[in-house]
Every structure is written in structure tokens, then in C-alpha cells.
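K.L.:
The following blocks contain the structures, represented as C-alpha cells.
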Structure P
Amino acid sequence: MIKIVFLILAGLVLPLLLIPLIKFTGYSEIVEEIAKAGVVLFLILKLPSHKTRILAGIAFGFLFGLSESIFYLNNIFQIGDFSIFWQRFLWTVPMHIITVLVILFSGLVSRKWIILGLGGAIILHILFNGIGIEFLMR
């Protein structure tokens, strides 16, 4: 039960904690995916069953995407178009769920494979930021 509480807190708070590091490095994709891989490795993979792990991965990705979208509300209010929030939410939440699952599924094969899942998640995130954001802003 305590792992689930930490998982929920990680999903809700981690995006906020990563903001200074992202601002410093300029690489949100790498910073966020490394953080998610840590949560997968140290929390999700320690859960008792595959089904629980997959559901926890989906929940964590959802909470991460939701939290990140909420933290960007200030920027959205400055733009003055709240519909951007919903567009962002509807695109980024599934992306975060998918990247968590890419890392998780590689970790379910073997913990050594998490690095490959991490690489795949980073590539997906970069593609999303390059292609998806451009599509969103049309």
C-alpha cells in the first residue's frame, strides 16, 4: 500500500520537482524519461503482479501528464487561450502513459533492458515534442 501512495505522489509531484532541472539542461525529454525510469525501477517493478504493475504504470503516466499539464496552466493563462490546456492534456497524457509503458515493458523482460526502454521512451518523447507540438499549435 505504501508503494501505491509513493507512486501517486511521484506522479503528481515529480513534474514540479523536475522543472528546475529541465530549465537548466533544456532537455525535458531526457530528464523526464530518466525520472520515470527511476519510478518504474524502484516502485512499479516492486509491485506483486504483472497486472498490478501495468495498471500502476498507466496510473503513474496519467498522473504525471495531468500534473505536468496543470503546472503549465500559468503559461496557458498568459497566452489567454484556455483551450490549449485541453489540447495539451489530450495529447500529452497519452504520450506520458505510453512512454512509461515502454520503459515498464522492457523492465518486465529484464531489469537490464530498462535502458533500452528508456532510449525508446526518449525517442518517442522527442518525436512528440517535435511533431506533436507543431500539430497542436496549428
Structure Q
Amino acid sequence: MTQTKSESAAGRKIPDYSDPSYWHGTIKMSLSKFFVLSVLHRKPMHGYEVVQAVERSTKGCCSPSEGTVYPMLNEFEAGGYLSSSAEVVQGRSRKVYALTDKGREAFQMAVDAWLEATDCILASRRMAGGAIPSKE
């Protein structure tokens, strides 16, 4: 059996690591939970509002679908990071999620972890000789 360039010995497809869409997808998946906690840190919201707030606050960089966000919200709630209550919003009953103290602590840990990772990325960029764009 001969392997193609994009297959491993186990027969699994090897991603094209030189394709920007691979990295953008990986970043979006990794940051989705962070940004859900981030928007809920600002105020309690219902699920669809969380989806919209994440997309708005990241200027589309991270735009999780409802199919991604609702299981995430359920997982956070089961872990005690969120609480929920039923509220009537525009005549409809909606489940509104709010961070608990444990959720606020988790968000702070996430901020610290992502800042540490960002520092490492910036240091790697400097070592590679890339210029770091200024924020203007």
C-alpha cells in the first residue's frame, strides 16, 4: 500500500498546515468557549443572544453556531459555571444564562491562560523576524 502525501501511516488524512483556513478553524474552535464566557461575564443572556454577542464582540473572527453554543452552555451549566432561569423575552419563554462565581473564576483563569499564550505567540513572531503590527 502506498501512502499519499496527505495520509499518515494509520490512513488518516493529514491536514494542510500551510493552509490559513486550517489555523483559522483551529483558533475559532479553541476560542469559542472563552468568548462565550466573555460575553456572559458582561451580562446574562439567552442562547441566541450569546451567539450574536460572540460574533459581534469578535468582529466575526469567532462565530459559533447555535448547534455549537447550546451544548457548550449545557456543559457549563452542568459544571456549575452557569446558572439559568426562564424569562419571557418578546413574549417567548427563553432560558437565560448567567455566570456563577465559579464561572467568573473560570473566565479569569481563561483570560490568564490566553494572555500567556498570546505572549508566547508574540515572542515567536519576534524570533521569526516578523513585524508586529501596531494597534491604531
Structure R
Amino acid sequence: MTMSRRWTFDLHEEFGHRNISPEVHGLVDDSGVATGMVVVHLTGSTGAITTIEYEEGALKDLRRALDQIAPATLDYEHNKAYHDGNGFSHVRSALMGTSITVPIIDGQLQLGTWQEILLLNLDNRRRKREVVGVVIGE
């Protein structure tokens, strides 16, 4: 059994974020899959999908870490080639990743008590982000 769904979210620049757990839970519930997995994928190279405790402090900590690891102010080769100023966004996206897989057992996503699925726009401009979810199982 498989089922898929697409969502589009309008997110602010550089660290626009959204908890997309409700949408993913809805997809899993609608699929009727008892045992399997869901793949959640962002189409794009300047955003990310991850999990986090979705609260202000953890989000600020993640933003600070990204600013330290791949500062927007560095001289990126991508910016020299394309002159769009978002070289940092591509690096952050590559480090964080654009997909996650979550197991489904007894029809439930296997996430921790405070663990939520986070969508991030890391680009230097506001973006409409497309996310694809695919449930596979029985």
C-alpha cells in the first residue's frame, strides 16, 4: 500500500519555519498503513526538513548554530557564479538535508514525545516550499 500527498507552504526568508507534523500525521492516518514508513521530502536546494522540539528556544539555538556553521556573510563561490547571494542557503541545506524517513508502527508515526517535523526555508528570499510525503507499508 502506498499513498502520497503534496503540500505548499509560504515561508519567510533565511529561517522561515513551520511545524508540518499535523500534515504528515494526517497523511499517515488517511493511508491506513499500520506498519511501514513515511518519507517527507522538500523539493529544492535551499531549504531543509528535520525534526526538533518545536519551541522558541530550540529554534533560536538551531538558527544560531546555522549562523555559526555557514554564515550568510562569507564569500561563497556560488555567489560569484550566480550573483544571487544565497550560497549560504545551499550549504545549510546540504548539511541539514531535504528528506527524512519516519517509521510507522501500529498506524502511528514513531516520533518522540516532543519531536516534531520541521520545514525550513533557508533561502535569502521568501519562498513557496513544496513538500512531498509518501507512505509505504501495509
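K.L.:
Hey, relative contact order in percent (Cα under 8 Å, 6 or more apart) derived from one of P, Q, R reads 54; which structure?
P.N.:
R
K.L.:
Also, I was wondering about something else. If distance in nm of label points 7 Å out along Cα→Cβ at positions 87 and 111 is computed to be 3.6, which of P, Q, R is the source?
P.N.:
On the way: P: 4.3; Q: 2.2; R: 3.6.
Computed on structure R.
K.L.:
Thinking of P, Q, R, which structure, once helix-only ellipticity at 222 nm (-39500 (n - 2.57) for each DSSP H run of 4 or more, over all residues; to 500) is computed, gives back -9000?
P.N.:
Numbers: P: -27000; Q: -18500; R: -9000.
Of the options listed, only R reproduces it.
Read-outs throughout are calculated quantities, based only on the coordinates presented, and are distinct from any laboratory measurement. All figures in this text were calculated on a predicted structure; none of them were measured in a lab. Cβ atoms are built from the backbone, for glycine too; each structure is taken alone.
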